[in-house]
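Undergrad: Presented below are the structures under discussion, each in the form of structure tokens.
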Structure I
């Protein structure tokens, strides 16, 4: 009888201790754009990173962060993510700063930044136009009449503009295609001579070079900072304590063992995380104003409608 009493006491005390933990366990859903979270036979490095960072953040709050995989990108993803957050089906969303620039002040207040990605110690994206080294192309004007591909359209358009070329892509290139994909796909198309140039975030190319020895022959000919790096937004009705825990732990990723699985990624991009402040969006908003004033947004929509595949 005494043994049963002792056992009962131990179980009771254990349950009492664990009850707050069990009660506080929760599930948050994080949704990321297609290039980060597309499911398929072969995962990109960004997909692997997305899954691992979700696990790490889940460990921080003592719950589970479910990764919502979608193939949607650009404005399709923005509408999907915002709709999901309004209906409370999505708690956190990965976002591009150029689309965040479209938010009203009220929307930015409702969906504030959670964490931003540092790359090469910088808060802003560095976009580049890439070509094959053996082609001997040294400047952007040499791409006139060549074949190119783009994922966002505006990145390539902006890079050409910064190099003194202010023409719609279809007028400058001999052929230009719109393709939703990740860096290795563009790089494979380039070395296979399906295209002569592509534009993307430089660190995506740098981290993918090891996938194929031929990728070493790919080189940039024009680079410019385009907008703030990708970041996460969250619903402002989420538990403040959880948000504080997530931010503090992520900022301390180098020492926090819960982030061991993503340390290799941060080391590879010579980066980490930061909490975006209003002033960090200055370049993004300036570029957005340029895009609007030049009419590139309508140009992009027409191009995508005509060339999506």
Structure II
């Protein structure tokens, strides 16, 4: 009995076989990454490959790429996926006559060969997106710093107050913007827009707001507010127009704040698939974080996140 136990304890372990993906598996990974970047099948041409020694490749590929896709980043994504399942992976990149040649080997056997060629004739049909975070200034310091650190050029709403001036001015250094949000929450006496005010008082409040928030990228009016429905609104609108400021109705933006998270993802994906028009979303910070993984995927496919001010600058230019 003792001999049996010793044999079990000291029996040498079998070494795990080296994992090696097949040519078809590597091609599947490669084409899935191309799809993630919005590369269309018509941009991929297969050609007969002349095998050398133990090469298992029979077809090599030539891929037309839009100029906005960085080839090293694309190849890095391929390597990331393959290296999870394989040892002894080697990928090579060579630039030949404007083309980038990619070779992927496993255990010194060629499994994929492709040429990537930037081409001005191919463009990804995607849309431009902009985001306004409607509660950024209500966040605690940790979440607000998280908002500032997001790599995309986001905007946030600011309700005019003297306390908000310094915070709003600091956004530029983080590639963030702010838009003034006019509703019934204006409480500062020198910035308030009340139906009880005389015309001169209203003009003074408007001057105070526009002077204090000279860096605002736009002005939004809440159509559900008492202010919007009041008898003074036309006067207010006219006074802002004199300062070359248009009050944009909140309804002009796509509100993305459904109660159900599944609906949030579904609606956002729907808008990202529609490349017909530029879209501006108004959304809470929590919901923005929920769709951030979706946004990263669609950004990789070619959808661009641009600033709120860039969208309105482009619109104004198109009207000229």
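The numbers here are math on the coordinates, done by the rules we state, and not lab data. Source: prediction; values computed, not measured. Cβ atoms are built from the backbone, for glycine too; each structure is taken alone.
Undergrad: Once distance in nm of label points 7 Å out along Cα→Cβ at positions 108 and 124 is calculated for every structure in I, II, which label goes with the largest value?
TA: Values: I: 1.7; II: 3.9.
The structure with the largest value is II.
Undergrad: So, one more: The value 70 for percent of Cα pairs over 12 Å apart, for residues 212-259 alone was derived from one model only; which of I, II is it?
TA: On the way: I: 78; II: 70.
Matching structure: II.
Undergrad: If you work out FRET efficiency 1/(1 + (r/R0)^6) of positions 140 and 236 (r between Cβ atoms, R0 = 41 Å, to 0.05) for I, II, which one comes out largest? Could the numbers behind the result be given before it?
TA: Details: I: 0.45; II: 0.80.
Top value of FRET efficiency 1/(1 + (r/R0)^6) of positions 140 and 236 (r between Cβ atoms, R0 = 41 Å, to 0.05) goes to structure II.
Undergrad: helix-only ellipticity at 222 nm (-39500 (n - 2.57) for each DSSP H run of 4 or more, over all residues; to 500) was computed and gave -11500; which structure, I, II, did it come from?
TA: On the way: I: -13500; II: -11500.
The correct label is II.
Undergrad: Further question: Out of I, II, which one gives 18 for relative contact order in percent (Cα under 8 Å, 6 or more apart) as computed from the coordinates? Mind showing how you got there, number by number?
TA: Values: I: 25; II: 18.
Value 18 for relative contact order in percent (Cα under 8 Å, 6 or more apart) corresponds to II out of I, II.
Undergrad: When Cα Rg over 2.2 N^0.38 Å is calculated for each of the structures I, II, which structure yields the highest value?
TA: Working: I: 1.16; II: 1.44.
Answer by largest value of Cα Rg over 2.2 N^0.38 Å: II.
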